Structure I
Amino acid sequence: MTIEVRGLTKRYGEKTAVDDLTFTVRPGTVTGFLGPNGAGKSTTMRLIVGLDAPTSGSVTVNGRHYARHPAPLAEVGTLLEARSVHTGRSAYKHLLALALTHGIPRSRVAEVIEAVGLAGAARKRAGGFSLGMGQRLGIAAALLADPAAVVLDEPVNGLDPEGVRWIRTLLKELAAQGRTVFVSSHLMSEMALTAERLVIVGRGRLLADTTVAEFVRSAGHDEVSVTSPEAGRLRELLAGPGVEVASDAPGVLRVRGAGAEDIGLTAAAHGVPLFELTPHRVSLEEAFMELTRDAVEYHAHGAGRPAEVAA
């Protein structure tokens, strides 16, 4: 089950929400969909399942447009807006209505309710659900038809730590079963733990389509923090082509271009004592912030550049 996006563009009047996007989401892996607010992520997900029509370009699911599948819910399960539920219905009746109108066995309702941890609240009205419970109900609806692919927009919103961990495990299990998993999130720490591939957009355009490991590695700038009573001498010893050494405090060096092992061996060979030798790897969040620096629609004061004010 492959999701193919080709030259996808969506305009709303003069606003271009999605701008010539091309990427592929493949089965068997969790693909994270990242971008700043207003980057076009939700619009792209709506286009995948036919809730919006593209201005140009195309998107297919397993070789067809979503609406042309005889049983669309069995192809792609979606969570785009968890609160799009009749507030007077219970969780059970909401899912039962979906099942009965799509030829899904009634027994499946109980299965997904149990799977998402809503068994104790199945008969309660959805209008009284917390944000986290609403997310669980939305995920239950996405899984109801046992789809070959899932498209989830911010599934961890409102979940407590246990719920976030559950989502992480669920997504990995779905991918391990050979399903296509496409999930957006603003939580970089979760994407680092969950996703294997990334599609990153900014201002509607594709910025990166790569693995998490490759993306973080390409950001470079791994750094080693070194504390020594002979920091000045060590700095001279480390100086050389490709090595950058900076200092923000007496006795403390920040070294780029040399690994912790090389620094430690150099210090030992010249009798320089070390109090600290700590490698710092670039995180997914740091790499993401660097890539999207010029694609953020609104900047807060104090974030390193002036705030942009909408006219």
Structure II
Amino acid sequence: MHPTGVIEVNGVTKRYGTRVAVDDLSFTVSPGAVTGFLGPNGAGKSTTMRMIVGLDRPTAGEVLVNGRHYAEHAAPLREVGALLEAKAVHTGRSAYHHLLAMALTHGIPRRRVEEVIDLVGLQEVARKRVGGFSLGMGQRLGVAAALLGDPATLILDEPVNGLDPEGVRWIRTLLRSLAAEGRTVFVSSHLMSEMALTADHLIVIGKGRLIANASVAEVTAIGRSVRVRAQEAARLRDLLVGPDVTVDAVEPGVLQVNGLDSSAIGRVACEHSIALDELTPITASLEEAFMDLTKDAVEFREAS
């Protein structure tokens, strides 16, 4: 029995000729949380999302949604809502008729078309041709299409592209509310600051391989350091340094410790009767943690 909304990527590899886009990738995306999908350009994110919804076939392994391949669902729009390419719309159609055509193929009532138009804020332009839409309006229409079948699973590739600050805040609130309803929300983005505010869990890949599968807090804890102000900083430094611990003197009486948490540092200081004036964990930003995680998986680097 598979819980509703679960995405299972099991040992998936995708090759295009001699190029390996995805390499033995496995992870599970569960309902009730916003799961961010991160990686440098060329990491294999879009290819993975395309395989989830059956647009690409894995060379090896399989991808299941609700325990089935996407193509096996009788009414896919009611199972999975996807925004992979906002421009995949007939430019001569209005937003309303684009959504209506999708609805009629799945037995979705007309009233649902009006509901999603209202939900994404396209009421004033719903009868206008999509060819005249801005990038942000196109993104909103793509989100409306993804929500049309009221699915348990949402897969969105770069949904904030082209949105203004109000739009970015709107999509953040929407995604979190959908997850709070118990839906599975799987979203990719290059905006680390936005992912830090939106996601609960992160899947990070590079060169088609899994790098991290952890909560946002766990990812940002990678490489975390502790600022220590001590009466006998030099003696404390000698006591703390070890095979996996580095200690730097950042100013007189102040150390930056990597490899130990605050509790461990405090215990060492207490055991050796060293007074501490400050013990402050310094957590990396998501951007810093991401750059550190993916430094060996970047396809293009700036020349130095």
Structure III
Amino acid sequence: MANDNRLDEYLKRIESSHPTNGCTEEYLNRLQVAHLTHIPFETFDLIDIKLLNISMDHRFDRLVRQNRGGVCFQMNGLFADMLKKLNYNVKIISCSVYNEEKHFYIEPPCHAALYVRLDNGKTFLCDVGFSNDFLTPLFFELDSIQYATNGFFRLTKTDDQLYYKIERGYLNTDDHISLPTSATPRTHIIDIDSSRIKWTLSYRFPIDFLERSTEIDDFQNVVSDVLYSPNVFLNHLTICHLHTYKPNVGAYSIVGKKYYEWIIENGKATRKDYPISDNEDELKTLLKEKFDLTIERKIELADNKQ
């Protein structure tokens, strides 16, 4: 791996070191956690100035040098760029997000995720751009229940066998489970009856995605949909989300005009809700203290779920 100034800048941004043993599973886990706990998913520009630039130079400048966050094309685009510099084998996946309010998958596809293959043949689904992400990469393994450090997930096929779909799971309220632990962050396959978990759809992607050649630039034709389509909630609902790993697994999150703090323990999430003051200075203090974001302009929070 040759010296690369952009890689150095990125690793400094996420407070991570260079790998010592090449492109391993352990380093991939550490890198995804570091990205998700240092670079927030945020939609401020989509809502008030209707701006979404997904070019390689812009996403690097924005997320690394300007200390901003972004949405999937920017976040997973940057992550893919850096993984390739580290000699990981990465493929961009074009995904259709499930709209829970209207009960359909949004078309055309407006989400990008990542498929990563290691030299030893192991394969993973990585995603640092979905807000409600799995904290550690998922094994690309069908029909297994995986605990990805911050929740339950599974990869299955749709009934018509045309797509893979990702679901997030929540342990039923009165249920208890003893989860495995590890010294370093990693996803575990869990032996549990799936009926003990309530599942919600995240997104789907074609079964034949490996036969397709997809780059982040290919999503330029859906940028206007992300900015203006009423089916895409990112353009009318403020979201700012940053995962936490130590000392607690959880997240800081602004959704609409409320601020939340999550703590996830033994498969269950607890949430504290806080109203956000109308005082602009207090909002910017919150952004700086919890998300390490500095945005100079006036910010308008939007909670129109349409």
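Taken together, the values in this text are just the output of simple stated rules run on the coordinates, not laboratory data. Since we're looking at a predicted model, the values are computed, not measured. Cβ atoms are built from the backbone, for glycine too; each structure is taken alone.
Say we calculate distance in nm of label points 7 Å out along Cα→Cβ at positions 137 and 153 for every structure; which of I, II, III gives the highest result? Kindly include the intermediate steps, with their values, before the conclusion.
Working: I: 1.8; II: 3.3; III: 1.1.
Structure II gives the largest value of distance in nm of label points 7 Å out along Cα→Cβ at positions 137 and 153 among I, II, III.
Consider the structures I, II, III: one of them gives 5.5 for distance in nm of label points 7 Å out along Cα→Cβ at positions 9 and 265 as calculated from the coordinates. Say which. Intermediate values should be presented prior to the final figure.
On the way: I: 5.5; II: 3.6; III: 4.1.
The structure behind it is I.
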